[in-house]
Structure 1
């Protein structure tokens, strides 16, 4: 009964905190982490939320070594499809940490990858100056990297809107003591550092993890899988589940649930924070729009052929992707193959960089002749790059193909539909013309049937090639 009550309250609570999933992100963020167990959960909250443009993740020396932490983050980002978030490894302090062997034995999602090129200070400096918007610098660990940045580029302090650090000034922990010189330097040069902490040792409840197991999405599953690992013999008997650094992104999203002292900011109710964290991780749920409070996905609102597939599409690709493609086709005027491909391509690009609407510049190589040029409508609707904003361009080329380039704050990729799908679409269209005639009612019915099939069957993480341009 207690479990049912807890989950019932949580569900009602989550209704009130549902955010716009397909929207402009509220925060530009640089994350500086020591990759502890609580940091792992913190990263899932950040990656699950569409409120963050994640402009870089860097590692400091703490629970894991900076190099191992960076490798694990890089592998995890690739696993989640956020390969465009740049990563760098911070300075090794050459100090022991008593639980490092235990933390290093735990497995993160993806395959560890050390394919990151830039030094940590160079990367932070680059990302801070890659755009006009200022970044929040979020730190769960030591201030080593930030101190080094301020020494090398003191003018970069004006590019940081806020520094939010997990630290209790009344009882300094390892985030301070492990590199106290760096902490003192930063506090001397940035007087407005916001401290966040949970001084009471609050363990996340069993009900919390049971609720996450009911959520069918990669971020919630990553948390439950991480905490379901068998602990190696000789290490501690249980993976810690204390609410520490995980408070940081919750504080940014919901500051009203923290006691607003001078500093530090502490949660008013850790139990409420649990519910908020469930809400952040529950990404696969109906979302609000600009006009509609909830975009309609129930069968009475849908055409019969769409209604028959809607649940399967949502399970395969998520509510957000369902709504984006549904509205793309409303805008496009019919359910077409290449408009769907354009929308899937745009959603994939936003996930690659982990950004919200209106952040990407787009160059399309799909020309000006249907059906290929229909891809433009999907690109515009999914990314927010539009003719009105002047952020989408149709490139003049000798040969037009389902290819687009996406740029985010100086980083650029080229995304192309794989050849086997191009051939498949061409064959489908040729067969429809041969069988029904060109642009007849029966032809459009066939295009719709194929479009529905591809909407359901094609996985945006598998149908494109992505090449980093610069």
Structure 2
């Protein structure tokens, strides 16, 4: 296989996201955001009752004479700087930009390593794009930047976004009603996304893409009413998705391969201890993949070597946990050979490309699905499929799962982990080709600006937000003990 020899990833993604390149970093929306439409209340009982909306703070350019006027490493908004962008521009490595409650109509760019941007109140510090600004907080290649304890909403692209960063952290973040992603880490490594809530993103609530090894953790997330709960194109390698809830999206968790981003194929993501249910939501905004794959819980689409264990998955119209091919109709390169699966991202970028004459099909290989509890799936609690390849040769295995139905039949016997494939894989096989015709009658995407969403009720605050010290090195992957992550409790019992 041949790949891209030289590419400017930052420029590619800015163009894809419709960015203006940061010339208007602190643009001000002139209209108030429309009130969100409400459906059902959030499922967890932990959230307190809704509070009044915070007062609006204008985003005018500050003329503060010197960085950090108090000299204490804390740059306060709006007490010392009128805007978040002004405080970020004045900050140095190790500084804290501390934001008081208010609504800030800003699009903030960060290019300084090692700073922390923190709201005093997760629910009352609100960055609001007013359906006009593109990104809430965009970290452009800066390393060890943490964003903590605030809300981003009504942005045409993303609420919180890292690109080309080494070391990142999103903690205690709410994202709500965004035109692309909620929390987005692209071409970035060594990070953590934790203790956050995301709803109403057209693409995915949480996304990590174009990295191998990623060295990243997604932990304790609630992602709902998005096109995809989690999406991870060409990401993996010490990448963990744990202890999180993915519900009422079109699709729950979707790692996938594709040559439209670098570092393909997708591989080696560990998905453990998550609650994944009822991802059949027909009234969300959605990209094409979400429309095509609607009704699946955890769906590996052209991914390799992923581990899926001890998840509780139920209530899906199609599959609970499935491994399927991904059809790429206009590829930018041909399929990687098996020996290229092991190349890290930096090495893979040095190879030439060969653009195929037509579409390519990314099969899913060597994924291990073990010890999950899966139920109430329309097409099969567990499933594996291909189109052009003998499914028994793909090396996907299924063992120890509590599941009533499988496609093909008796999958945990003929495809058991640690044993050679056996039996007849054509009996009751999953007809994944039918999805290509079924999508024509699927519920269409709903405008992200008006899609009905649950009320954004207050979420738990970061402890001691106003006084907690900062440490740039915490904006990196924490130690991870996957064996310690257990099966989540069943909210139905």
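Rule-based calculations on the coordinates, nothing more; no lab input. These numbers come from a predicted model, not from an experiment. Cβ atoms are built from the backbone, for glycine too; each structure is taken alone.
Where does the value 1.00 come from, among 1, 2, when Rg/Rh (Cα atoms, Kirkwood Rh) is the thing being computed? Attributed to the structure labelled 1. Which of 1, 2 yields 5.3 for distance in nm of label points 7 Å out along Cα→Cβ at positions 357 and 373, as computed? That value comes from structure 2.
With helix-only ellipticity at 222 nm (-39500 (n - 2.57) for each DSSP H run of 4 or more, over all residues; to 500) coming out at -13500, pick the structure among 1, 2 it was computed from. That value comes from structure 1. Ranked by FRET efficiency 1/(1 + (r/R0)^6) of positions 245 and 381 (r between Cβ atoms, R0 = 41 Å, to 0.05), structures 1, 2 are led by 2, which has the greatest value.
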